[in-house]
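Some structures to go through are shown next.
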Structure P
Amino acid sequence: MTLKVNAKAIDVGPGQTLCIPRGAVHRFDNYGDRDVKALCVITPAVLGPLYFRKVAEAFRAAAGGSPEQTRMMEVMRRHGLTPAPPQA
């Protein structure tokens, strides 16, 4: 998985960890051909279970494709996050 943190791309492989500072602009990308699973720990807890349920709904609605960007941004805003502008 590739994480972009404050415009710097960082590849993270199995068993590796990365700390994203609070307030850093970040995104997650999977450029590989296999699914990626990641464990994200957010402390202090600022996002509750409802946020993750809504994100999961957006992914299910995408039926295996990428979730609709406007829907994801709406979920983020509703839960106090500021979506970063799309990258070219």
Structure Q
Amino acid sequence: MLAHAFFTELREKHDVDDAVFIVDGATPLKDACTRHGLDFRYEKHGNRNSVERVFREVKRRTTAFSNYFSYAKAEAADEWLQSYIFTWNQLI
């Protein structure tokens, strides 16, 4: 049900009709792609692992940020994020 809800919302917000989704062996993902008429490719290693590494790093950084600012006021965290965004955009 979760995969179905994900693809329903994804299709509402984005044009994914020409996309090819890389999925692992999870049957719900394959079923949801089929149900929504989306192309998918099963891949145990390779590109799927690269994508998972990116998500793992985002999750790690989000957790570290959350732990660092767990006792800070929302305004302090927001100010820090705004400063970080400004600095990051100067590097690009």
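Quick note: the coordinates plus some simple rules give every number you see, no bench work behind them. Just so you know, these numbers come straight off a predicted model, no measurement behind them. Cβ atoms are built from the backbone, for glycine too; each structure is taken alone.
Between structures P, Q, the calculation of FRET efficiency 1/(1 + (r/R0)^6) of positions 13 and 61 (r between Cβ atoms, R0 = 30 Å, to 0.05) yields its largest number for Q. Work out which structure the value 32, 29, 27 belongs to, where Cα extents along the principal axes in Å was derived from one of P, Q. Derived from P, not from the others. Figure out for me which of the structures P, Q the number 3.3 belongs to, where distance in nm of label points 7 Å out along Cα→Cβ at positions 45 and 69 was derived from the coordinates. Of the options listed, only P reproduces it.
Comparing distance in nm of label points 7 Å out along Cα→Cβ at positions 5 and 77 across P, Q, which is largest?
Working: P: 2.8; Q: 2.3.
Top value of distance in nm of label points 7 Å out along Cα→Cβ at positions 5 and 77, among P, Q, belongs to structure P.
Can you tell which of P, Q yields 3.5 when distance in nm of label points 7 Å out along Cα→Cβ at positions 21 and 53 is derived from it? Let's see the in-between values first.
Working: P: 3.5; Q: 2.4.
Label of the originating structure: P.
Assuming -22000 is helix-only ellipticity at 222 nm (-39500 (n - 2.57) for each DSSP H run of 4 or more, over all residues; to 500) as calculated from a single structure, say which of P, Q it is. Derived from Q, not from the others.
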